[in-house]
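Several structures are given next for inspection.
No lab work stands behind these numbers, since they all come straight from the coordinates. These figures come from a predicted structure and were not determined experimentally. Cβ atoms are built from the backbone, for glycine too; each structure is taken alone.
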Structure P
Amino acid sequence: MKEFIKRIEGCNLCEAAQYKDLVNAKSKPYLEFKVYEEWVPEEVKCLFIGESPPGRGVFFYDHRVEGTLRRNIFSLLEIDKSNYEGLCEFRRRGLLLTDVLKCRVKKRRKIPKGVIENCLGIFKHEIEQLAKSRNVRKLVVLGRTALEALKMLGFSELERLSVARDCGRVVKSQGFEVLLCALPLPRNKKYWNTPQVRETLKSFLEHDNLTQTYQN
């Protein structure tokens, strides 16, 4: 992943004036916390795709700080450990979390399309490399920014779907099994924190060829 890390290091597209107050292009937590050196399983059973690291403070792979997103994802996965031990269990299960945006972003209700477009090249390269080198075939989409990015990359089967309305739905696109989920934060609890979504996620991670079961 050395070439990929260099691409993240060298990216400064969001330093343009219209995004400088939204995106901190100098803060790249995926590099700071050595995610690609330390937390990528030898075989990635499933790639979770979020939106972006928060503007400050917490980060999924910063085990020193308690984070709401990590706590809720671990709850969905029935990982009862926290912080470092929980992350080790996450990796042991062959799971990896990434974000469409690699820099810290001040959260708003919706991330501008232009910011997503700036990150698409790196995001596309990441999925391709993980599919090739770590056998990724399953994706869990966490939130509308992740869904929008995949649509922009040609995942046409996702085109009319919503992470809220279709939370827990599984479809096949671009050779991947894709599970849709609202971003697991308190404001979206009515969508993701349900027995149906929990059971679907569990089956999704344990079995293959689920699209015919859940697509309709």
Structure Q
Amino acid sequence: MDSKEMLKTGTTTVAIKCKDAIILAADKRATAGHLIADKNAKKVHIINDNMALTIAGSVSDTQLLIKLLKAELKLKDFRVGRATSVKEAANLLSGMVYGNIRKMSVMPGVSHFLFAGRDTQGITLYDIFPDGSLTPITDFVSSGSGSVFAYGVLETLYKENMSTEEGMDLAVKSVNAALQRDSASGNGIVMVKITADGVEEIMSKDVIINLND
């Protein structure tokens, strides 16, 4: 197996900043080359009552980093006596990603996270790229092999200060566009919203067929 094949991953995740919420959404298909390895893969993870993220890349690496992040956040909260801010948590995860992809390994540790949360500063969204870079996002972002299709919908339909309902509708349309064109994305959609009240899973559908629904 050459390096290009080892790096090959497939998924579609999107994150949309609305007026009063951030919407995270992803498809439910996990692939291993041309094999559909899992039709109900978990690609949107709730980290705690205040934060959630989407994953793209190597499943084993993303799962391990999420476990480490959850543990480190609990320890940090206990040590400092307060809840960790979203920016602090995002910086912590980006440091883990930076170290993960640079460690010596037969298989490169590719992991891409869209990270969002709420704290005293409001609700914020970050793109944590596989190289460990951290980028604040003020509108929308997508990751994975289906992102090229999702971006076409996002670029066309996104507008500033969207309502939560409008953001949810746009998330469905953008992920669904990828489901219809990207063979590595499919089997449905999971969606989570983050508001001033916390994190909540708001949708889990097995299959979406009609883009206009």
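Given a value of 22 for relative contact order in percent (Cα under 8 Å, 6 or more apart), calculated from one of P, Q, which structure does it belong to? Only one of P, Q returns 22 for relative contact order in percent (Cα under 8 Å, 6 or more apart), namely P. Source structure of the calculated read-out (Cα extents along the principal axes in Å, 46, 38, 36) within P, Q: P. Match the computed value 26.2 of mean count of other Cβ atoms within 10 Å over residues 12-19 to one of the structures P, Q, and report its label. For mean count of other Cβ atoms within 10 Å over residues 12-19, the value 26.2 is produced by structure Q. Here Cα extents along the principal axes in Å, for residues 84-139 alone was calculated and came to 42, 23, 11; which of the structures P, Q was it taken from? Answer for the origin of the read-out: Q. So distance in nm of label points 7 Å out along Cα→Cβ at positions 28 and 172, computed for just one structure, reads 1.5; which one of P, Q is that? Label of the source structure: Q.
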